[in-house]
1. Say we calculate distance in nm of label points 7 Å out along Cα→Cβ at positions 136 and 256 for every structure; which of I, II gives the highest result?
2. Could you figure out which one of I, II the value 11, 36, 34, 12, 5, 2, 0 for P(r) over Cα pairs in 10 Å bins from 0, in percent, for residues 88-239 alone was computed from?
3. Looking at structures I, II, which one was helix-only ellipticity at 222 nm (-39500 (n - 2.57) for each DSSP H run of 4 or more, over all residues; to 500) calculated from, given that it came out as -6500?
4. Which structure, out of I, II, was relative contact order in percent (Cα under 8 Å, 6 or more apart) calculated from, if the result is 20?
5. Upon calculation of mean count of other Cβ atoms within 10 Å over residues 176-183 from the atomic coordinates, which of the structures I, II produces 17.0?
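Each value in this text was obtained by applying a stated rule to the coordinates, not by laboratory testing. Quantities reported herein were computed from a predicted structural model and do not represent experimental measurements. Cβ atoms are built from the backbone, for glycine too; each structure is taken alone.
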Structure I
Amino acid sequence: MRFDLEQEELRRTVRTLLERAADEDVWRLLAEQVGAHSLAIPEEHGGAGFSVLETHVVLEELGAALAAPGFLSTTLTAQAILAAGSPEADASLLPGIAAGEIRATMAWSEAGSWDVSTIQSSAAPGADGEWRLSGVKDHVLDGADADLFVVPARIADGGLGERLGLFAVAAAHADVTPVETVDPKRPQAIVRFDRSPATMVNNDSAHILGRILDLACVALSAEQVGAAQRAFDLTLAYAKQRIQFGRPIGSFQAVKHRLADLYTVLESARSVSYAAAFAAHAGPSGHDLRIAASRAKAYCSEALSTIAGEAIQLHGGIGITWEHPIHFHFKRAHSTAQLFGSPAWHRRRYAEAIGLSTPRSAA
């Protein structure tokens, strides 16, 4: 379970780019100099033909820098389009995403839940034969900057019975309300559709939405590990510099113990995240991926929260000021813990997948 030399070189390239680039340049530079948006998209659709492993490497570095809002949501949406299996959608949507010209996001959550059973949005064919989609989606990542929404909705008519479809809707046909969250570097929005023109991507999506959720959790765990690593590095450096009672605070045994514990948590989270990434790369075995993804989401969420919380404590007063960046990692920990399902929700999902409990509805 190791990344190869090319993947590690990709990591170094992205890290160097992030060290040199201003925030507003990151999206463009990732597309032009790295081709990051195209990594997991097949070559026939303008991509580089690599895999989710390469994207995982990029997301880990972006998580450390808390940079490039929109990359997670866009790459996840590309995977959703691929999973839908529509040649027409692949041909029309993926080249623009691969080139970094289209910012896309999944408009999924309703009433704060990613459980398929809670989806109430509906789509029906209009008088002109074009699909019309209605509903409200919340917690839409990067919704205010998106050019394209991919939306799961119940098919209300069309002779297809009661099914869950997947639809593409242009941002021009949606009412988007930006939402201020605890994490200013991870924008969200509420998106309303009112008989919005939509293109069907898949007419029976219930079976693929679970895989999309798994891929989302795997990708998010990469960001969480990157953020946890940076929070730890900042704290370790501060412990060597901060002088108290005539010596660095890092020289005190109690501080050493706390840092050692945090390092153990960090490396455990990295192992869990990488295991999930390799499970996603191995193929579409839904059961194995679900186990690895829910385990990664639950563990990495709590690991980042633990490390970021301890980092604030060890920094002392400077840790809660705008002058020091550590508070951004603390905010990222709390915001990402709830995305795509809380740790408690995923522990239940994990327990069900390995047979420790019977299936139950998610909150």
Structure II
Amino acid sequence: MKCVKADLLYTGTGQLIKNVYVVWEESRIVSICSEKPKDVDEIYEYDYAVVTPALIDAHCHIGMARAGEPSDEEEVNEHMDSVLPLADALTSIYMDDPSFRDSVEHGVLYSCVLPGSGNIIGGRAVVIRNFAKDIDEAYIKHCGIKVALGYNPRSTTKWRGTRPSTRMGVIAILRKTLMKARDMLRLVERGKKDLEDIDPDIKALFPVIKGEEVLRVHVHKSDDILTLIRIADEFNLKFTIEHACDVNDEKIFRIIKDRNIPLVYGPLDSFSYKTELKHETWKNVRLLVRVRPYPLAVMSDHPVVLQRNIHLQLRFFLRFGMSMSEAISLLTHEPARILGIDRDLGSIEPGKLASLVVWSDDLTNLEAHPVLVIAEGKKIFEA
């Protein structure tokens, strides 16, 4: 067994515990205790140590848009059509992207990587280990299908395939696709159509229609969020809201909260380069803190904001009154819940994987940095 001494321990679930030892054996945490354990093989002790769960980025494109490569070699968006449910982000990730090393050294050990937002249905999202050598080691699970509303998919009229030029065109293509999937599924269930005769793209959406797979929806503006909710009600869909940066009306966040819709918010600290973001401001965080939708996670949208800087976005939540214990959960427990990996990750407690970060100081200090990173029981970085 091994352990680390924590002067401050943020569990990820909103708790702050002082002066404890976190003990793990092989890959799992076995205990959190106030007395120094005697039956351990190795103890990590520092002059001062703040311990958090490993950080989780719930929305990014790391490994698809790669550091040190020309922009025309990125693989975030496939241009051949606007509806591509069979596209899979996993197959466009290169684990030799130097950004992974940066992320690991800044405590971000897990990523949800999604296709981009140029397509209405962009493909499958995947949760990976940032510290893995290849995609087989990296793969944890698929976690939904990417959908995009608003400006981005209607800005791609020069790409190949059927492309919308308006927001109503985006919704028309999405509804047509969902209607076709719903109707084909009904025919199969009634024995009037053989499964092998169904178009593979339509068949790939059957789990969505059944409510077995979530849609992860890129959407910024309040009106588009309300349209999304109407579509979801029409087809009885499970979905998450991703971004929502233009929302500056508390009412919308209250609707999201009241309907228990998972929200992956951000990226903060990026430039508002389009009309769709004319109401985007860090001050909108005040509304989020006041309403507190749950679950709520913060994203990097890497490379829009570098993943290594994701923890810096928490400063806005702190400024508007959220405690550090709560803020840490936005990058640990809550993204784990949204991604369906909270059985193993997202918090420091017995039974969970021993993936944790030891910081030199509290994260409220600008000089705070990881001095030790443990990934599933193994030391992968030490400053």
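1. Working: I: 5.7; II: 4.0.
Answer by largest value of distance in nm of label points 7 Å out along Cα→Cβ at positions 136 and 256: I.
2. Working: I: 11, 36, 34, 12, 5, 2, 0; II: 10, 34, 31, 20, 4, 0.
This figure was derived from I.
3. The read-out comes from structure II.
4. Numbers: I: 15; II: 20.
This value belongs to structure II.
5. On the way: I: 14.1; II: 17.0.
Computing mean count of other Cβ atoms within 10 Å over residues 176-183 on every structure in I, II gives 17.0 only for II.
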